[in-house]
Structure P
Amino acid sequence: MTFEDILLIVAKFGFVIFLLLFLIRWLFVIPYLWLKYDKPILRLKRELDEFREKERKNGGVSQALLDGRIEHKTQAVNEKLDILETKRRLFLERVNLLLSIISVEKK
């Protein structure tokens, strides 16, 4: 085997590893991120918007009472959103840490 053959084998091996990491990212990490964190966040935001619209359409309630109801619901939903967004951010930081460790070990 010549040097060029060895170089070609190493290049193919490197390309396969890159392709596998790319596929793992798109087939597992991104859908997991969407189903576990982004979808519930979107659902909570949509639920809050629907609640606001429903409360505003209901007549016969003073503005102060309406604002109080909306504010109470907003606080409850914002607490849940903060928890989900923090968990999502921590998950992404763990993935980035893992990728950094892998890249350092290759060097």
Structure Q
Amino acid sequence: MANTGSRTYGNMVVKWTASTTGSAVSVAISSGGAQIAQLEFTPDTLNQYLTYQNPPQFATGRFMVTFSADGKSGQLSCENFVWDINKQPGGPVSGFIGTWSLS
């Protein structure tokens, strides 16, 4: 396993990068190569809400992470991730997105 990964949903890309020192992960959400959000997670911030508004475009959803006991691995998931970017709607997406590991 690696400390980075990505998953594509239609025209949306969710990319995560875990800190090489553990217990932190950054999630970038982009469409067509343009980043629309950056979410930062730590053991104190396990849930983040995406709210992107650039009328008539939007993207919303809840993103969650779980960390292993030592903070060196974890899992990213989402709940009700929906979007309409460049007249390309998608979602709702809920559930597992991916994992990371520093081992």
Structure R
Amino acid sequence: MRIETPLKTLSRVRRMLLWQLIASYVFIFIGFLIPICIYNEYGLSNGNLYNQDGAVIGSVNYLLIGLGLGLFAVSISIFSIKMARRSLKELRSKWDGIKGDGGN
């Protein structure tokens, strides 16, 4: 059975949190691209909403839906970035404490 040292475990957690930060920044970029892509595809046109029978029950503006989806994606990404930064800060203090003890 292989036993990991605390420094190795903290190193893996740190690496995972850094990947979380990178993925969150990419997701923010995609969140900003969603409304732009929808605008390029549909412009300011409205789309029909259908019920289960195929009858038109209303209309929706594609750009507003895209803005809503983009805002949702960006807000989740910002929350994820805040949590990862907070965890990295706590991890750094643990890292310094363990390294100061000599790894014991």
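Quick check on the output: 76 is percent of Cα pairs over 15 Å apart, derived from one of P, Q, R. Which one produced it?
This figure was derived from P.
So if we calculate distance in nm of label points 7 Å out along Cα→Cβ at positions 43 and 75 for every structure here (P, Q, R), which label has the highest result?
Top value of distance in nm of label points 7 Å out along Cα→Cβ at positions 43 and 75, among P, Q, R, belongs to structure R.
Bear in mind that the values in this text are calculations on the coordinates, not laboratory data. These numbers come from a predicted model, not from an experiment. Cβ atoms are built from the backbone, for glycine too; each structure is taken alone.
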